[in-house]
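Chemist: Got some structures for you, see below.
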Structure I
Amino acid sequence: MRRRLPIFSTVTLLLGAVFFLVPLGATFEFSLRTAGGHSWVAYRQVLSDPEFRTTLLRSLELAAETIAVLLVLMVPTAYFVHLRAPKLRPVVAFICVLPFVVPPIVLIVGLLGVFRGSPDWWLGSPQFLVPGYVVLSLPYGWFSLDAGIRAMDIRTLSEAAHSLGAGQLRTLLQVILPGLRAAMLAAALLALAIVLGEFTMASLALFDTFPTYVNYVGHTTVTGGPALTVFSFAMLWAAMLALVLVSRGRRMGRVA
């Protein structure tokens, strides 16, 4: 027997879908406009631009580095806080939500001041943006991992692993991390979205990234900016679909 969704939930879901899809559909329709009707000329021009490939690959590289640093920093922290110091959890959560209060323009000015005397190879490298991206990703990384760890009985798992002779590091790598894969993928997806959409820091630090390229195209062409916006949404949706498929595959594997 099928369960019917409540009317309120159905209406809320439909309103949310309309609120999200109607502007995106209008953007897509506008990106196809030409003097003679509609065509894919804006997408062909953007995708054939060498600067598009250069900035996109640069932003994806920065996203990969940001995700790596974020997970290496936050996974052990979240595990230690929940296992050894649960009273510090509100303090860590408060620190991680500070990027919601501090605007990116303040953050990049602070980074430029902190690294003022650094070598030119660091100040002139796009990797200079990685620490700022990590800070901006802290809230999403922490709450994703926090939810994943709270769904596990890490104390029992850790005690069982220790009783079998596993050390702290081995317990984290071989016992805790497999159960955190979905949470880690969610944190990685959110960090990817931040890097692909953050414009202020890259612009003030004078680095050419994908968001600055989108801004440039939006100021120099009529339909190029909307085309890149739709393309960005498509990339994020593909990443979300991959996350769902990986999580479902892991879950089916455990059931089997």
Structure II
Amino acid sequence: MNNLVLFDVDGTLTESRRPIKTKMLKALRALARHAEIGFLTGSGLEYIKEQLWPALNDPIIKRNCHLLPCNGTEYLITEGDEEIIFNQLSKENMEECITTEKMHILMKLLCEMQDDIAHQYEIPLTGNFINNRFSMINWCPIGRSANQKQRAFFEKIDNEDNLRGTYIKKLKNDIEKNDIGVTVKLGGDTSFDIYPTGWDKTFALRHFDNPDWNFWFVGDRCYPNGNDYEIFTHLAHTGRAFETSGPAETLEIIDFYILRDLL
């Protein structure tokens, strides 16, 4: 059997928007000797490179890893020794899937809600609020340009006032009224991920459509509104799906569950 261990990135391998630490790098290197590794995240490729560069440049890991940005609707592998090349094998297009008309309606809804939040809450507004990743959209009310202090400020308000919980309900209702055909999930600690229905993280498994694969998954947002929920529940019956509270627990899962099963 071929073993593929899929990891969420933010909150699983790294702290939110932080680079990978040496302990995690060593654990992934040990795992890569016995299994393929997949970095499966709602973020785009640039964020994967920003947070995981030491792992992507590791001589053992890079020969056994799969990059699966935007819920796996993009699929890349690394090639080369002295200079790393990211070879794109697949990339989906959201606008082609839901139509340009529906995309325009969705963007208009997001702009209206962004304006509403900006007037209702005293939060940082840093820019890059709506990020079109082509196969999905990330909406971040404080902006993707926020620093750690600004992110922490937003997270406090979000936890106290259930800001994102309120607006995910509003957005879902408006999407249903307009029959847009997309799913909305909480992305990371500050944003929303929006993508065509069915393009959740289980999409990544389509790239490995072979009965000889054993799949594992580790993620931190495995509840219904979290973007790890579908793949976690899809693999739960195998006993190879794990919910983690953060990188420290992920290290334990790798050492005490995954590696012990593989060895």
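Chemist: For which of the structures I, II does the calculation of FRET efficiency 1/(1 + (r/R0)^6) of positions 38 and 158 (r between Cβ atoms, R0 = 25 Å, to 0.05) return 0.00? Intermediate values should be presented prior to the final figure.
Modeler: On the way: I: 0.00; II: 0.30.
For FRET efficiency 1/(1 + (r/R0)^6) of positions 38 and 158 (r between Cβ atoms, R0 = 25 Å, to 0.05), the value 0.00 is produced by structure I.
Chemist: Now a separate question. When FRET efficiency 1/(1 + (r/R0)^6) of positions 134 and 174 (r between Cβ atoms, R0 = 25 Å, to 0.05) is compared over structures I, II, which one is greatest?
Modeler: Numbers: I: 0.45; II: 0.65.
Max of FRET efficiency 1/(1 + (r/R0)^6) of positions 134 and 174 (r between Cβ atoms, R0 = 25 Å, to 0.05): II.
Chemist: Comparing mean projected area of the Cα convex hull in nm², for residues 6-101 alone across structures I, II, which is largest?
Modeler: Values: I: 11.9; II: 6.7.
Once mean projected area of the Cα convex hull in nm², for residues 6-101 alone is tallied for I, II, the winner is I.
Chemist: Determine which structure produced the value 0.10 for FRET efficiency 1/(1 + (r/R0)^6) of positions 14 and 206 (r between Cβ atoms, R0 = 30 Å, to 0.05), calculated from the coordinates; the candidates are I, II.
Modeler: On the way: I: 0.10; II: 0.70.
The value was obtained from structure I.
Chemist: Another question, then. Thinking of I, II, which structure, once relative contact order in percent (Cα under 8 Å, 6 or more apart) is computed, gives back 30?
Modeler: Computing relative contact order in percent (Cα under 8 Å, 6 or more apart) on every structure in I, II gives 30 only for I.
Chemist: Rank structures I, II by mean count of other Cβ atoms within 10 Å over residues 70-77 and report only the one at the top, that is, the highest.
Modeler: Details: I: 18.4; II: 23.8.
When mean count of other Cβ atoms within 10 Å over residues 70-77 is computed for each of I, II, structure II gives the biggest number.
Chemist: Let me ask something else about it. For which of the structures I, II does the calculation of helix-only ellipticity at 222 nm (-39500 (n - 2.57) for each DSSP H run of 4 or more, over all residues; to 500) return -11000? Let's see the in-between values first.
Modeler: Details: I: -24000; II: -11000.
Among I, II, the structure yielding -11000 for helix-only ellipticity at 222 nm (-39500 (n - 2.57) for each DSSP H run of 4 or more, over all residues; to 500) is II.
Chemist: Starting from the value -0.49, -0.60, -1.23, -1.49: which structure in I, II was log10 I(q)/I(0) by the Debye sum over Cα atoms at q = 0.10, 0.11, 0.16, 0.18 Å⁻¹ calculated from?
Modeler: Of the structures listed, the value fits II.
The numbers here are math on the coordinates, done by the rules we state, and not lab data. This one's a predicted model, so the numbers in the text were calculated from it and none came from an experiment. Cβ atoms are built from the backbone, for glycine too; each structure is taken alone.
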